[in-house]
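Take a look at these structures.
Readers should treat all values here as calculations from the given coordinates under stated rules, not as data from a laboratory. Quantities reported herein were computed from a predicted structural model and do not represent experimental measurements. Cβ atoms are built from the backbone, for glycine too; each structure is taken alone.
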Structure 1
Amino acid sequence: MQNPMLLKNCDLWAPEHLGRRDVFIAGGKIVAVEPELSIDFPGLETIDMKGAKVVPGLIDQHIHVTGGGGEGGWQSRCPELVFSELVRAGVTTFLGVSGTDSMSRSIENLLAKVRGLAAEGASAWMWTSNYAYPPTTITKDVKTDLFAIPEVLGVKIALGDHRSSWPTKEELLRLASEVRIAGMLTGKVGFVHVHLGDHPVAFDLMEACIATGIPAKHFRPTHTGRHPEVFRRACEFAKAGGIMDITTGGGNYLGTAADTLRAALAAGVPAERITLSSDGHGSMPRFNDAGEMVGLAVGLINCNKQTIGELAKDLGLEAALRFMTTNVAKALNLTEKGAIVPGADADLLVVDDAFEPQWVFMRGRIAMRDGEILMKGTFED
């Protein structure tokens, strides 16, 4: 167990800017946040932050921790994520996800990887299944995965993509109903995490399900910036009460994720209905008009901090932080994540003016100190 810590003289962004504050951490939790704290506690470590910016740890809801890819043959399988990448990127909480390859990247393997990264120090959940319909699950069905596996918050499916299974409205409605019922039983809410392709039919299907009575909160479309019409429909979906997720790792037709997010705000999407995620370790394939793959890259989780740093220049740091802290925590019902308040998990970053982490705290453990990574994966040097 990490010793209790008192962080003095923080320039605290919780994510709202509170100015100079002291933060007391014990038992992996934030115990107190006050302008001045004087604490006498056995084993207490006091760290003077000397006015450095202290912000919540980032929440990335879309990382291919077991590696994505496979669209270009055996050699195109993306590498797995290692723990120190999370630390370097300032990601303290994540959701693992699978993708195109439902053959060599099993959901059982994904669960094992998620649990391994959690054992190494991260806060970790996952989406069951991948692009396919019927879903690829660990138990007999999606409902049981959500009910029986604590890490599973919902199911992933691809819609409107040439790699998807092209489910019908009735099939998607049945899937959403199962997720909703499982969410009721477990208190998880239950989500259908939708990988969007270039065809806007995905929104026709989701809106048809919503029209039958399935609340919009159960659908979470991602990669919303990849195509002009998909982006337009995503903005309308969010303005009508849904949430849109923009990918920082690439694939945005407007340019960067920051460009895409600014365009969503300009289109009238409320800021609280936008989240960011990396698509880290997923493949970024490029296909020609004949459907042939002509290029392949790997998504990087470092794009998260770069995007927040870019957004902070014109939106301000407080607003920029919310897209990967409070917005995500509220959207996924992660009640102890996303904010520096008493009772929350002690997931914090100390960042410089370029939003580069200098210190990283994961549930009260120091994962990075003065730029040096202290917590690494089991097989990392």
Structure 2
Amino acid sequence: MNDLHISAAVRYVGADDTTIDLFESQYPVPAGVSYNSYVILDEKTAVLDTVDRRAADEWLSHLEEQLEGRQPDYLVLHHLEPDHAGSVGRLLEKYPGLTLVGNAKTFQMLPKYFDYAAPTLTVKEGDVLSLGSHTLTFVMAPMVHWPEVMVSYESSEKILFSADGFGTFGALSSGESWDAEAARYYFNIVGKYGASVQALLKKAAGLDIRTICPLHGPVLRENLGYYLDKYDRWSRYLPDEPEAVLVAYASIHGNTAQAAGKMVEILKRKGCPKVAAVDLCREDQAAAVESAFRCGKLAAMSPTYDGGLFPAMDHFMAHLRDKTYRNRRVALIENGSWAPAAAKVMRSFLEAMRDIEICETVHTIQGAVKDADLAAMERIADELMA
């Protein structure tokens, strides 16, 4: 078990999952993931969230050890997604007398996952649950990133239990820092809901927070302004590196890949402060989405395929659209030996997004890269960097 006591009274009882390959069956997690759960020991005892049923046995063992013979009084349900509420039934079997604490939406959704026979306590914005010297004040956080989400603030120790907010991929035992995976996690899990994150940050600004306890990843105790600033920027769709260019490409037989390499060379030669490239056919799409959000500019390069867009680029564009990509400058380069259509499809994706500036020069490569293509890419680089 990760011996991660927040204090004598507030204890970590979560579990690592190092055998999972895909989080949400779509995001590679080579370092695993943690399912965080906490318990507060006072005159009354509260368990804060459960874990994915994959880790239920380990979690129940950790919880029993930390309870030291106590019967828990409450289970606080900050978030009902199955990786956090998947073991509610197991907990009720073991401790049938506890009360479930959630908001109105929580108890509308809970029966959709399992039947339960337990007393409930419905809370709303600003309600307080007293455990003795510790109290939990509830703050509603709908659509960060499910409709029933709430967070809670423990005032005596100044702890924010932040649900999926400020979470990250990676098992705690991996030793990875928050920065290693926080952006990939944010942009792919929470990032679509920037307005909801902004609303929560405004509420959190009125709290004296000294510790953040998320449902995934490390407990945050120091330099909290750094993490809050990251979430503020990300939720306003501001790039970490406004002048950086991501060259995102898909290639069938290598010609578009060659063009992408030339584009990287041209941008670097012209003094672009940072250029990154991603092969959408072979690299993690979630990491590509993260890079697109981190960079202020994008060069999208794709061949035409079946009269439309090559699948890897099609998936990338759909992910950007669905995650609310915005406030960026984008250049389009297509490849097509006959009836090229990739740029038209990419443009249609981008025009459905907000505040996207498409570079005036849109270029078509026909097969292999030629001198005329390089000249066009020189112009495109200038437009991207203007």
Query raised in the report: Where does the value 47, 20, 18 come from, among 1, 2, when semi-axes √(5λ) of the Cα gyration tensor in Å is the thing being computed?
Result: 2
Query raised in the report: One of 1, 2 was used to calculate relative contact order in percent (Cα under 8 Å, 6 or more apart), giving 19; which?
Result: 1
Query raised in the report: With mean count of other Cβ atoms within 10 Å over residues 118-125 derived from the coordinates and found to be 19.0, which of 1, 2 does the value describe?
Result: 1
Query raised in the report: Here Cα extents along the principal axes in Å, for residues 206-301 alone was calculated and came to 41, 27, 22; which of the structures 1, 2 was it taken from?
Result: 1
**Report entry** Highest-scoring label, criterion being distance in nm of label points 7 Å out along Cα→Cβ at positions 46 and 62, among 1, 2
**Finding:** 1
